[in-house]
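The next part holds the structures, each set out as C-alpha cells.
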Structure P
Amino acid sequence: MNFSKILIPVGVVLFIAGAWHQYQWQGVAVATGAVVMWILLHFTRMVTVLSRAANRPVGHVASAVMLNVKLQKGVNLMHVIAMTKSLGERLSEAQAQPEIFKWTDSGDSYVICTFQSGKLLSWEMTRPAEATDEPTATPTAQATNQTSTAS
C-alpha cells in the first residue's frame, strides 16, 4: 500500500490545523499559501520534465550505459524521465502493473526498467553482440607460417 497517498494529505491537514491553533486565520492563510506553493513547485517540475521529453524521440537515450549507472532502486518514473529527457517505450500493457519501459541509445544498447506503482523496481541493460569479422589468424601469423613452410 502506498502510504504517501494517505500521509501527505494528513500532514497538510495537521499543518493547517496547527497554524489555526497558533495564529488563527492569519496562520491558516500563510499555511494554505505554503501548501499551494509546494504543489505549484511539483507541478512546474513535472511540466518542465514532460516538455523536455516531448521534444525527443520516444524511448531514446543518449547513452544506455550512463543511464544504467545512474539508476537507483526506488526512484520514481518522473525522475527517470528527467534523467533520460525522453519518455520510455512502453513494453507492458496500458494500466498494467508492473509497468515496463525501454530506452535505447544509438549503439543499439538498451535498458529495460520495471516500475511498480511508479517506483523503479528493477532494470536490466543489454548491449548488442559484437560482430566478429576478423579472420582466425592474424596477417603476421599467416606470413610467418608461409615463410616457414617454404624453407
Structure Q
Amino acid sequence: MHKNKTLRLVVILFFTIAGVFIVDQNIKTLFVDGWRYYTDCIDLILVYNKGVAFSMFAFLDEWLKYIQLVLIAGVLIYVLYLKEVCYAFPAGLMLGGAFSNVYDRFIHEGVVDMVYWHCGFDFAVFNFADVMINVAVVWFLILHFKPKLCKN
C-alpha cells in the first residue's frame, strides 16, 4: 500500500508539473512571437519581468533564478517527504508554474508576462504560471485549515 501511495503522489505531481509547464510555455511563445490583443480593461502584451511578483527582488539579477531553483527543490523534497497524495496536485500546479518562470529566466533573462489589467486600477502584469502558483497557495491554505479534506 505504501509503494502505491508514493507512486500515485509522484505520477500526479509529475503530470501536473509537466502540464502546467507545457501550457504556460506555449502561451508565452505566442507573445514572444509577436501576438498582442488590447481591450478597455485587459491588454495582452509582452513584458519581461526581471523580479518576482510586482518586480520585487529584481536587484538580485542573475542570482534570483538560482535562489528560486533552491526554493523549488525544497518544496519538491518537502512534498515527497510528506507522502500525502492530497498535496500532489496543488504542489504540481505550484512547481509547474515555478519551473516555467525559472525556465524563462534562463532563456529570456526575465519571466515572460502578458496579462495587464488596467480597468479601474493598474495591476501587475502576470502570466498563466503566476495564476497556477496563486491557485496552489489558496489550495494549500484550504488543506491546512481543513485537514479533514486531506484523506488518502
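Taken together, the values in this text are just the output of simple stated rules run on the coordinates, not laboratory data. Treat the numbers as computed from the prediction; the structure is a model and nothing was measured. Cβ atoms are built from the backbone, for glycine too; each structure is taken alone.
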Value 16 of relative contact order in percent (Cα under 8 Å, 6 or more apart) was derived from the coordinates of, among P, Q, structure P
Starting from the value 163: which structure in P, Q was volume of the Cα convex hull per residue in Å³ calculated from? P
If distance in nm of label points 7 Å out along Cα→Cβ at positions 3 and 115 is computed and equals 4.2, the structure in P, Q: Q
Determine which structure produced the value -20500 for helix-only ellipticity at 222 nm (-39500 (n - 2.57) for each DSSP H run of 4 or more, over all residues; to 500), calculated from the coordinates; the candidates are P, Q. Q
I have 5.5 for distance in nm of label points 7 Å out along Cα→Cβ at positions 27 and 59, calculated from one of the structures P, Q. Which structure is it? P
Of the structures labelled P, Q, which one yields 13.8 when mean count of other Cβ atoms within 10 Å over residues 75-82 is computed from its coordinates? Q
Identify which of structures P, Q gives the largest calculated value of FRET efficiency 1/(1 + (r/R0)^6) of positions 43 and 83 (r between Cβ atoms, R0 = 25 Å, to 0.05). P
